[in-house]
Structure 1
Amino acid sequence: MIINQVAATLPPTASAADLNKKILEVLMAQPNGALHELVLQALNFEAKKIMN
């Protein structure tokens, strides 16, 4: 989810190092707990899909 969103902002010629740098920048800019909440929501969504 986060990787796809970040990758979409980069040009097609971006290297893996560019992607890695941008992902780290995004993660460091998150307020405390924001990433935790995002991961929790994604896990809940996937669990609900499995249980249905």
Structure 2
Amino acid sequence: MKRSDKASFVIYLCLIDRDNLASINVARKIGMTFEKEGQDDKGPFMLYSQSKM
């Protein structure tokens, strides 16, 4: 199988501080989708994703 015959699948993820409205708007503008809210050692965040083939 040649490299050009293989399917490529990429997932982009963004963890954005839920108070950072500018970054949330950029994520939406470039076609990212809200997935869920979460929290890590730095505080609450919103997870956005986008997949490409």
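Just so it is clear, none of the values below were taken in a lab; they were calculated from the coordinates. Values in this document were obtained by computation on a predicted structure and should not be read as measured data.
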Structure responsible for -5000, with helix-only ellipticity at 222 nm (-39500 (n - 2.57) for each DSSP H run of 4 or more, over all residues; to 500) calculated and labels 1, 2 on offer: 2
message: Taking volume of the Cα convex hull per residue in Å³ as the criterion, which structure among 1, 2 has the greatest value?
response: 2
